[in-house]
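Structures given as structure tokens follow.
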Structure I
Amino acid sequence: MTPVAAALAVVVRGPEVLLIRRANMPDQGLWACPGGRIEAGETMFAAAERELLEETGVQARAIRLLDAIDILERDASGALQRHFILLAVACDWQQGEPSSADDALDAAWFEVAGLVRGDPRFSVDVARLSGMAAGQAI
């Protein structure tokens, strides 16, 4: 099994962060940062910008790597099913208002200060990554 590299766009606009509600696994139905697989020959920054545009119609400029996160999906017996390496990229909003597309059920701005670690409506690390991108400790 080969790990799959994916880029997450952590888009901050003032006090807000842009999130999507995921239509597909993993984290189906949860609010998360827009993102997806990095294509061959594509940089993580280009992938974050492309996935953001595809999923929300919003344009942003990728500016820095925030973190790399391993997601290990296992079956009931503990056997590894899939391995993702998520590269969280801080992005500055440029233009556009979010509308859900591609594999997003919904897209909306959330107040970074209102995000709480462990909230079951959100994917793991959403609050932490949003705080990092906005320069706030969460």
Structure II
Amino acid sequence: MATGPALVSILRQGPYLIASIHTALDDSQLIRFQKDLIDQIGRYRSRGVIIDVAALDVLDSFGSRTLRNIAEMARLRGALTVIVGIQPDVAFAMVSLGMGTGSVHAALDLEEGLEYLDSRLPAKDVGRAVSAPG
């Protein structure tokens, strides 16, 4: 199987996972991303997930539904999800087509997403997210 540039990167930041989608994903790639992310939540005992969609200039109904499903699966695994970086045109199209993020919180950017998770998680979990070498 040929390997090319990563379509999605999932990075661990303390108790959080940050998943950046770098390009539009087809349905099978979205399902693979969903499985990988949910597996990593359990592996790393993550308390929060940020999904960065800033690179996407379109989000279809399957993609929108998959993001909502990921957030619900993450919740069932004990992690809170935030979607960040929805572009203005994408937001406009989603609302026009009656799509949305449902009960999943959305934030402007990664910084705001981290602030949201920090404010929603117990202090004992958040303290691990901001550990710097002494």
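Read-outs: derived from the displayed coordinates by stated rules, not from any lab. Computed from a predicted model, the values in this text were never measured in an experiment. Cβ atoms are built from the backbone, for glycine too; each structure is taken alone.
Descriptive notes on the structure:
- Value -13500, calculated as helix-only ellipticity at 222 nm (-39500 (n - 2.57) for each DSSP H run of 4 or more, over all residues; to 500), assigned to which of I, II: II
- Origin of the derived value 8.1 (mean projected area of the Cα convex hull in nm²; candidates I, II): I
- For Rg and Dmax of the Cα atoms in Å, for residues 32-71 alone computed as 11.2, 32, the structure of I, II it came from: II
- Which entry (I, II) yields the derived value 2.0 for distance in nm of label points 7 Å out along Cα→Cβ at positions 16 and 48: I
- Of the structures I, II, the one that 11.4, 32 was derived from, the read-out being Rg and Dmax of the Cα atoms in Å, for residues 8-79 alone: II
- Computed over structures I, II, distance in nm of label points 7 Å out along Cα→Cβ at positions 88 and 104 reaches its largest value in II.
- When mean count of other Cβ atoms within 10 Å over residues 40-47 is computed for each of I, II, the largest belongs to: II
- Source structure (of I, II) for percent of Cα pairs over 19 Å apart, for residues 56-119 alone, computed value 58: I
- Relative contact order in percent (Cα under 8 Å, 6 or more apart) derived as 32 - corresponding label from I, II: I
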